[in-house]
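Right after this note come the structures.
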Structure P
Amino acid sequence: MRKNIVAGNWKMNKTLQEGLALATELNEVLAGAELKCDVVIGTPFIHLASVAATIDTKVIGVAAQNCANKESGAYTGEISAAMVKSTGANYVILGHSERRAYYGETAELLKTKTELALANGLTPIFCIGEVLEERESGVFFDVVKGQIVDSLFDLSAEDFGKIVLAYEPVWAIGTGKTASAAQAQEIHAFIRATIAAKYGESVAQETSILYGGSCNASNAQELFSNPDVDGGLIGGAALKVADFKAIIDAF
């Protein structure tokens with residue numbers, strides 16, 4: 001059975017002290033709760049070790065929001081996958097639309113990052129999705145398929161099975177717009193079929209595919225009720241425990 005996952009992406013928010021307070025509050029709220037999904041928080045790099053040491057990592061997984069495409073060396077300011085793993089984090093968010101758009105991350109770069117993440121025992125949460133123009137012109141299926149094929153389809157079936165995918169309609173991130181439940185199901189089913197065509201039905205059915213794009217307490221249950229939507233990658237709503245918990249409770 002594939003996992004249901006609710007992952008919070010804090011982006012560039014919260015000082016170290018604020019982040020520790022948020023993680024501690026979430027840890028307390030989830031302690032003893034009967035959870036029907038895995039919970040992950042994606043914090044800035046400087047928070048990782050402190051957060052991982054503060055919370056119960058059996059209840060809450062910890063994710064970095066990125067990692068370098070190099071193993072080590074003279075790359076000032078970069079953080080390697082091995083460094084991420086050493087903090088106690090067990091996930092890494094890769095290919096987020098903001099990284100692609102603002103920092104020019106390419107399919108080839110993300111392929112390398114994914115391979116290094118897997119080699120260091122991290123679970124990549126790999127983001128894919130189209131911008132508004134691609135949605136409106138009807139090429140979004142091709143765009144999303146290309147993002148998967150170009151970065152991930154050189155992986156073995158075993159390694160691909162360690163990937164979590166996150167579909168994020170870029171036109172819905174931080175805009176208040178959300179894909180309808182039917183739109184979300186349509187593209188998630190397409191993604192699963194794309195995986196099945198390459199790796200077989202078994203791998204496709206085991207792959208968790210999350211929805212990211214203005215997912216909140218009011219729409220989470222409808223989105224998550226779709227057969228191919230296995231949870232969410234949550235932005236703004238992950239910065240308040242009550243809002244994040246309401247999304248977790250949608251399962």
Structure Q
Amino acid sequence: MSVTIDLNGKTALVTGASSGLGRHFAGVLARAGARVALAARRTDALADTRAAIEASIGVAGGSAVTVAMDVTDPDSVRDGVAEAAAALGRIDILVNNAGVTITRPFLDMEEEEWERVVDTNLTGCARVARAVARRMRDDGTGGAIVNIASILGLRVAGQVSSYIASKGGLVQLTRAMALELARHNIRVNALCPGYLETELNSDFFATDAGKTLIKRIPQRRLGRLDELDVPLLLLCSDAGSYMTGSMLTVDGGHMVSSL
């Protein structure tokens with residue numbers, strides 16, 4: 001049996017698409033043939049993302065539109081999801097990627113810092129997923145939801161307690177959603193990346209502490225963004241049609257490393 005991952009005719013909404021993983025994921029889906037709605041607060045950066053994606057699509061058949069969305073604002077989510085659905089016709093795939101982190105010792109973290117991380121990474125993801133899943137249910141089309149979690153939702157590290165709590169909650173939310181939404185033909189899985197070099201963390205991994213962390217990864221290197229492409233497409237496409245409630249780690253073996 002041969003499997004081809006082809007998203008022609010599919011539509012997708014990607015949150016946090018203005019930079020980093022979200023921008024990369026949106027490009028992956030568009031080049032696989034999907035029509036993609038790019039969502040983020042920074043609409044100027046979204047325009048750059050859209051231009052880069054459209055320049056890379058070629059003959060794949062995908063396309064991109066932009067939608068302003070702040071996942072911490074219920075009204076913005078409601079309006080953004082409605083705008084995306086109107087532009088795309090429906091939403092088949094949600095990549096729930098919007099996220100932030102704050103590095104701070106637990107005892108020094110301010111209340112508003114904790115709330116910002118948890119409201120974005122956990123509550124915001126739940127907010128967007130609920131709005132999209134309701135449309136998938138009401139349209140009778142089903143769909144695929146991929147929550148972008150982290151290996152730090154499955155293990156711990158120092159000075160990122162709010163991030164760990166939010167991603168751990170997202171892992172459990174993924175399982176709960178998968179259980180409840182399966183009856184509506186909606187699959188819900190989580191992609192849990194390990195350490196990858198992005199524009200947000202490149203400075204850290206150039207430090208002695210960052211280099212020490214890399215040595216603890218069994219493969220002794222950071223991951224590349226393109227190493228997430230096939231795992232993402234598996235969870236978004238019919239190739240993963242019997243997968244729901246799964247946590248797919250892509251981490252160079254970090255989850256099996258010794259403490």
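Of structures P, Q, which gives 23, 16, 14 when semi-axes √(5λ) of the Cα gyration tensor in Å, for residues 101-220 alone is computed from the coordinates?
That value comes from structure P.
Given 0.8 as the derived value for distance in nm of label points 7 Å out along Cα→Cβ at positions 5 and 117, which of the supplied structures P, Q does it correspond to?
Working: P: 0.8; Q: 3.0.
Comparing all candidates, it corresponds to P.
Out of P, Q, which one gives 0.95 for FRET efficiency 1/(1 + (r/R0)^6) of positions 21 and 109 (r between Cβ atoms, R0 = 41 Å, to 0.05) as computed from the coordinates?
Q
Where does the value 27, 12, 10 come from, among P, Q, when semi-axes √(5λ) of the Cα gyration tensor in Å, for residues 77-148 alone is the thing being computed?
P
Quick check for you: by mean count of other Cβ atoms within 10 Å over residues 189-196, which of P, Q is greatest? Display every interim value, and only then the final one.
Numbers: P: 18.0; Q: 24.0.
Top value of mean count of other Cβ atoms within 10 Å over residues 189-196, among P, Q, belongs to structure Q.
Comparing FRET efficiency 1/(1 + (r/R0)^6) of positions 13 and 69 (r between Cβ atoms, R0 = 30 Å, to 0.05) across P, Q, which is largest?
Q
Ranked on distance in nm of label points 7 Å out along Cα→Cβ at positions 29 and 181, which label among P, Q comes first with the largest value?
Structure P comes out on top.
Out of P, Q, which has the highest value for relative contact order in percent (Cα under 8 Å, 6 or more apart)? Walk me through the intermediate numbers first.
Values: P: 21; Q: 17.
The structure with the largest value is P.
If you rank structures P, Q by distance in nm of label points 7 Å out along Cα→Cβ at positions 133 and 213, which sits at the top with the largest value?
Q
Each reported figure results from applying straightforward, stated rules to the coordinates on display, with no laboratory input. Note that the structure is predicted; figures quoted are calculated from it, not measured. Cβ atoms are built from the backbone, for glycine too; each structure is taken alone.
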